[in-house]
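Structures are listed in the sections that come next.
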Structure I
Amino acid sequence: MRQSQLFTKIERNAPKDEATVNAQLLARAGFVSKLMAGVYSYLPLGLRVLNRIEQIVREEMDAVGGQEISMPIIHPKANWMTTGGWDKIDVLFKLKSRTEKEYALGQSEEEVVTPLVMKYVNTYKDLPKAVYQINWKFRDELRSKSGLLRGVEFLMKDMYSFHATQEDFERYFAEVKKAYFKIFARLGLTAKATEASGGAFTQKISYEFMVLTDAGEDDILYCDACEFCVNVEIAKEKEGETCTRCGKGTLSQARASEVGNVFDLGQKFVKDFEVTFTDREGKKQHPVMGCYGIGISRLMGVIVEKFHDDRGIVWPDAVAPFAVHLLGISGADADAAYQSLQNAGIKVLYDDRDLSAGGKFAEADLVGIPWRMVVSPKLGEGTVELKRRDGAEAKVMGLPEAIETIKK
């Protein structure tokens, strides 16, 4: 893509009403535009990042047998009355039509997916089932002031599984938990699974996946020698104590942001909707249900909080909107390099604007694409300068060598 044709422009100053790093940098660099508190437009660069995060999540959910679907965002009141959520969930957006019918905007999908699955499950032979979607959710948040970390409207992957036995659910639960760690590792993040309450409708243990960041909204205790981690709100342990799990490590407290969760929903929702199947003995049973969420847009914000410096964003390769930011400076024509990069299958943002070298360098650092390639008359024909956004040293080399370096 030629930057001269890009829909957005770089903003010199951070928005005055944004306090978090992710909101300031994403707005300045042209990834998002704020409509109101907790609601953003995702611009061409930002949408490319969201799509890349989505694809990583999609691949790992497919790998554990999840089947992707798309469910409605607007739900009938009756479904939420069936589960008790209409009166119990305070963040639920409620709507009334011109015909006085009432609806809810989806903040989760148990009320939709449970009766949906009921249509396709008759016997134990139809189980297990796991379906997921990547779709927008809506929550009536009172404190939407952390950029993408706490939104009124946000993109989420939510998967739901149904099992004939508790044992089969626990097997799958462990499998998805491993897949979550793999997802976060592919995104360049180190996540910790904290034990937490199961939420409004279940007292069973659940896990929240936390990434350490000063912009987070949770305080956690974690062991420096094993995987033990717990949310401070429900913890019996205290900072500085020896880990009760391994008996070796010391517990440290840190600020963290939740990026995913997995819940054992038991039989609460399947009983509400009278979902049953016939077991091997011919008896009617309720399946066991699990729920697995990942905040896609929240992850975008967390990645920026984790990967930035005083010059701007430093995108990990796995989610960057482009692999290379190509800069033609001092009047250089970089069209040939642009074409060569594209021919090699490399995604490139080509800064072909009439702008000073200093201005182009500063904006490239702000946008944070992993590789910066410079074409200049001073370098000579067929020669470029190549630098990693997260590196200090720029190297001069031939264009073919630079392309091979990027591809590796």
Structure II
Amino acid sequence: MNKLFFADPVKNTASSYNFLMQLLNQPVLSYSPYCKTSNYYDIFLNIIVSLLLDEEITILDYDLSDAELDSLLFDVKILNDRRDTKNPFQFNSIQEVLEKIVASKKWRISLFTSGTTGTPKRVSHSFESLTRATRVSEKHQENVWGFAYNPTHIAGLQVFFQAFLNLNTIVNVFGLQRMDVYRNIDKYSITNISATPTYYRMLLPFERPFDTVQRITSGGEKLDTQLMVKLQTMFPKAKFLNVYASTEAGTIFASDGDVFTVKEDFLESIKIDKSELLLHKDLLGESKAVMLDGDWYRSGDMVEVVEEQPLRFRFAHRRNEMINVGGYKVNPHEVEDVIRRHPAVKDARVYGKTNSVLGKIVVCDVVPGEADASEREIRQFLNGKLQEFKIPRIINLVQRSSTTRTGKLQR
């Protein structure tokens, strides 16, 4: 099968499914049980080999320092370990590889949470829990995925399995500049993109519509309607999907807008307490670091209930993201949404900064669009649209918003 498996414009490499088959039919299968590399192809190959051998694997961010590794209870020396096994297989087709992978029972993959705040937690998933939302069918077989996530975290892994189990082509567009993303959408006729809202804002303003893209998926952050409207113009033939997923539980909800409906299958596994979303322990991966409230995991995601029967809600903010300004609570998402309405603003990141008098003050990093936006103009724009204590005391004009390793805004 000479179909392209993975293309990486960042490293200027590409590999076919035929080449993958050759690697999987070598006399010895080798993989790193603790995988830490910047090469996406190597990460995918290590995952595939570990699945075939039905062995556990842990994947780590390449830029973790030795001190960070120590804090995550790792002996740095184990990163040099390799597992070499005499190959018990001789695959005649890539389909045989998939059949063996789907039959894995003992395999576990460990990864680390990557929220915008807080200490990372180690979570392990089985093949079943990780691919809960994966859809494999003939209609998906011609998809070409623009890979816009870090592959060492839950969203990237889920995109990988959705693509690989359908034998799709995967094109790495994570970390590329806007015009380079455009070029690769055209070059590879990309049909599917899954990314954070922050990533999609980086693509704006767009030069022209992209008709090859058939599906746009957003996840990892709150999706605002302003961005959806712009993306619908940029990708006029695409269907839109907004997903809620976490490292602890994988994908749980999906919607075509910002309101999520709890399906009947999840009614006993979802509840809302004091506006916080709670997930039953049966939905979670394995983790000693995840604290439970009885049988329930407090996700930290605060929601606004739209309807009780059936249960429908939209996400408001993370519990630990609220900024306390002299006793007043400021939701950074609300402030960002208003600032982004300014015609000369491409993106905004709102966060708190310690202040000796007020406890915290509101700070905003603004990424200007094609037109210049001065601090004074932005303040004038916000007057009357936000209460005085919500208006940022400091506005920084920056070229790019600070993001986490997974592409989310850094709080």
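Laboratory data are not the source of any read-out in this text; all were calculated from the coordinates shown. As the structure is a computational prediction, the values presented were derived from the model and not from experiment. Cβ atoms are built from the backbone, for glycine too; each structure is taken alone.
Among candidates I, II, the computation of FRET efficiency 1/(1 + (r/R0)^6) of positions 131 and 323 (r between Cβ atoms, R0 = 35 Å, to 0.05) that gave 0.60 used structure I. Sorting I, II by mean count of other Cβ atoms within 10 Å over residues 3-10 from high to low puts II first, with the largest value.
Going by relative contact order in percent (Cα under 8 Å, 6 or more apart), which of structures I, II comes out largest?
On the way: I: 16; II: 12.
For this comparison of relative contact order in percent (Cα under 8 Å, 6 or more apart), the top structure is I.
In this comparison of I, II, the computed figure 0.35 for FRET efficiency 1/(1 + (r/R0)^6) of positions 91 and 347 (r between Cβ atoms, R0 = 41 Å, to 0.05) is attributed to II. Sorting I, II by distance in nm of label points 7 Å out along Cα→Cβ at positions 11 and 107 from high to low puts I first, with the largest value. Can you spot which of I, II the value -8500 was calculated from, given it is helix-only ellipticity at 222 nm (-39500 (n - 2.57) for each DSSP H run of 4 or more, over all residues; to 500)? Computed on structure I. Each of the structures I, II was assessed by Kirkwood radius over Cα pairs in Å, for residues 179-386 alone; the largest value belongs to I. Calculating percent of Cα pairs over 28 Å apart for structures I, II picks out I as the one with the greatest value.
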